[in-house]
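Take a look at these structures.
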Structure I
């Protein structure tokens, strides 16, 4: 079997509601959909470039995938993903979401040829996983109202964004806990917003909120500061922006810089690298969450298959598709009462455009 055709298209999807995090306000998402045809099968991949996080723009990612990458993939054996990705490394190094799209499409093809979903091929540990849903930085009353709505819709795990003001962040979390009671899991993501003094103020003030974990409280270019925070904190600290590569995972594990890691396929370069990083985390005793960017449901499906396959992935934050309008891949995952299920079918399970 050989790859005979490759194409890419840009997906510009507005958000139903813009949201704010510590370093930007987001009102739309631009992804790049990759199609790889080989024999009677088609594999699909998706890139979600984000300049502040992955260092890529949508236009550059589209040009790379539709041009040099498509040309390099012609005639390749899609059932040898490791060999193909190794050969494409000079093109894809420094472009993690583009690499994720190629990796995803090759594995999707492999699953379709095998007649098995990827979560089974990669280990088959579980059949569904609960996802958190994210609430951006909003005034206190709006935060509580938004959280109430999510709980009413079946979500029992909420991730609250912050990082601009530790006192305001703590007040919002205390209000959410008081309004929703003990049954809802609360996670907090500071998106690199705190220094050490601010972190200490936040954790003291937020104690009544009984948080499950704190994600990336300090800047990624200050790894020793995150290590200090981790050693001081009674709550688990999760590395997110600090984890971009397999070497980052090894460094975090070796130096005890965090208790947990958030693996995002778009940051690390796809499913293959996610599996490698998960192995490092498991060996080091670090729990794993699979996270996402603002991604079409097809990309979310890849993260979901990874999460379902591996026992070390205890948490999922796979909600990046829920607020997107005009997502042609919406059927790639199934959401029921806050739990994500894979679509029926081999590979990633998405049948392709209607």
Structure II
């Protein structure tokens, strides 16, 4: 293990609470300097796994390795890692400088070194002029940066973030995401973060693990997980998607045809399966094009009626009713201020290219 290029190894970790299995035999390798996100809904096991990494929970089985060393049995205070919570847990009676310096003082670091490291960290998070302020005098985003500075000033080998931006409003959260990534990358620390927010995971992480019922369903880069989900749950959880059921009618090396009560789907690549096999076609809303004229296509086109529409500035979301009575969602980018008007109740055609779909086992 000492010669392994893997920096953090989660090796067959399970965690039970009585009869409840919170984490179910998960394994994962994380590289040095990587920002890795555990993504899933409440109760999926992601926070429990983070607490196992930090030492606040003892695994029922399995081991945790950090930089070639087995840290499974070490208490939290002996692990070379820091955990930042959603609440930030800043000391209200200490100012910003004292909050950041607190851990170094407790470790007995020399005063001169404390001053140097705290000053450098406040400069990195751009809070030098707020050093004498109390936490309650700061905005939510500034408090978040103080908590991050306090976590990083001790130079941990591993940074653990539990819903790091959950306390911020939507606009501030979006502004802070890239700022947080830039700081972590500048420091060069390896980071594991927990979030239920798919946009946050997609924006911040180098790789994502989608969790459900204590297991990893898919691990990969954000683009890979979004564009090539490996199951219905991942397709539905990460982003918006239309899930359309059908059966394999043709399967060739370079294409496949799926029959359904919606339309015929022509998929521009071969798939794994057999004729008559029930499958689900996953189609993202932004892959769909709308036209008022019949595109005269034998595949990948369906007549619809506009049920509702929502304008979001950069795009408009349309909820369409297909011939079988089921709904289809389409997003159209608003590239032109004077685009062709589409109204509720209007009949139109939805169509998409043959590389827009992913075929999933049902």
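No value in this document is a laboratory result; all are computed from the given coordinates. These numbers come from a predicted model, not from an experiment. Cβ atoms are built from the backbone, for glycine too; each structure is taken alone.
General remarks:
- Read-out helix-only ellipticity at 222 nm (-39500 (n - 2.57) for each DSSP H run of 4 or more, over all residues; to 500), computed value -11000, structure in I, II: I
- With distance in nm of label points 7 Å out along Cα→Cβ at positions 164 and 316 derived as 3.9, matching label from I, II: II
- Set I, II, criterion FRET efficiency 1/(1 + (r/R0)^6) of positions 12 and 308 (r between Cβ atoms, R0 = 30 Å, to 0.05): the highest-scoring structure is I.
- For Rg and Dmax of the Cα atoms in Å computed as 19.6, 60, the structure of I, II it came from: I
- Test item: relative contact order in percent (Cα under 8 Å, 6 or more apart) calculated as 15, pick one of I, II: II
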